[in-house]
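So, here come the structures, one by one.
Here, each number is a calculation from the coordinates, and none is a lab measurement. Since we're looking at a predicted model, the values are computed, not measured. Cβ atoms are built from the backbone, for glycine too; each structure is taken alone.
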Structure 1
Amino acid sequence: MNVAALAAGGFIGTVLRYALGEAIPSASNGFPLGTLIINLLGCLFLGWLFTVTAERWRLRPEIRLGLGTGMTGAFTTFSTFSVQTAGLLQQGEWAAAVLYVLASIAGGLLLTYAGIRLARPRRKEGTA
């Protein structure tokens, strides 16, 4: 059952990544805006998913695996990030490469945290 959940999630994530990547054009200097947005959205979603399923919702483990590892793992892509960064460096686009790395790391951490915060219920003022 786990393999089927991973395969189904992976298929969905791959199709979503391809469609979104095609919809977002790269900058004229080759800055990979599509991959950056895709990876940041994946960080937001995964932070939210793992928090909400640990603290509020009870999903079957294979569904969580399919959505988290399967879908989000196929949607986001570290290898493409790495190849695109190397490509920017080889083209002499050092500033774009540094911006891409910093935006990916800092943005990924911030959006993961935002996903965690979104998954947690808000407490009313004056309550503990």
Structure 2
Amino acid sequence: MKRFDSINVIPLIDVMLVLLAIVLTTASFIVKDSLNIELPETQSTQAYKPPQEQKPFKLHIDHSNQLFVNETPRNLLELDGIFSQLDSQQAITLEVDKHANFGTFVELVDTLKRHKLHNLTILTQAKAS
């Protein structure tokens, strides 16, 4: 009987790399769809490139007019306190569901302006041709 002095781990590494690739590709879709925000379509939209030097502060308004900060539900009073702690040059991205009330959007933008947070990017979806 042949004795094993070592185990060949190369096939194991190959399998683990394939599993890692599958997890990484599906994880980005899971995060994006967790709030189910349906962005409005525009014809003259540009690709968004986040600033290199800082991570953007993410705001969301879903179809039921619920406000989210990084996917955590918040109300305007809580956001008022959070915004007072942000730097005026902080990059902010805003995703608003196309079925959300315009009034909720206006209240949020007004709160941002009150705190002099003008570095705002409103994300949309390119219209399919």
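If volume of the Cα convex hull per residue in Å³ comes out at 203 when worked out from the coordinates, which of 1, 2 was used? Going label by label, the one that fits is 2. When relative contact order in percent (Cα under 8 Å, 6 or more apart) is computed for each of 1, 2, which one produces 29? Source structure for this number: 2.
Here the criterion is distance in nm of label points 7 Å out along Cα→Cβ at positions 52 and 68, and among 1, 2 the highest value is seen for 2.
Of structures 1, 2, the largest value of distance in nm of label points 7 Å out along Cα→Cβ at positions 20 and 44 belongs to 2. Among candidates 1, 2, the computation of helix-only ellipticity at 222 nm (-39500 (n - 2.57) for each DSSP H run of 4 or more, over all residues; to 500) that gave -23500 used structure 1.
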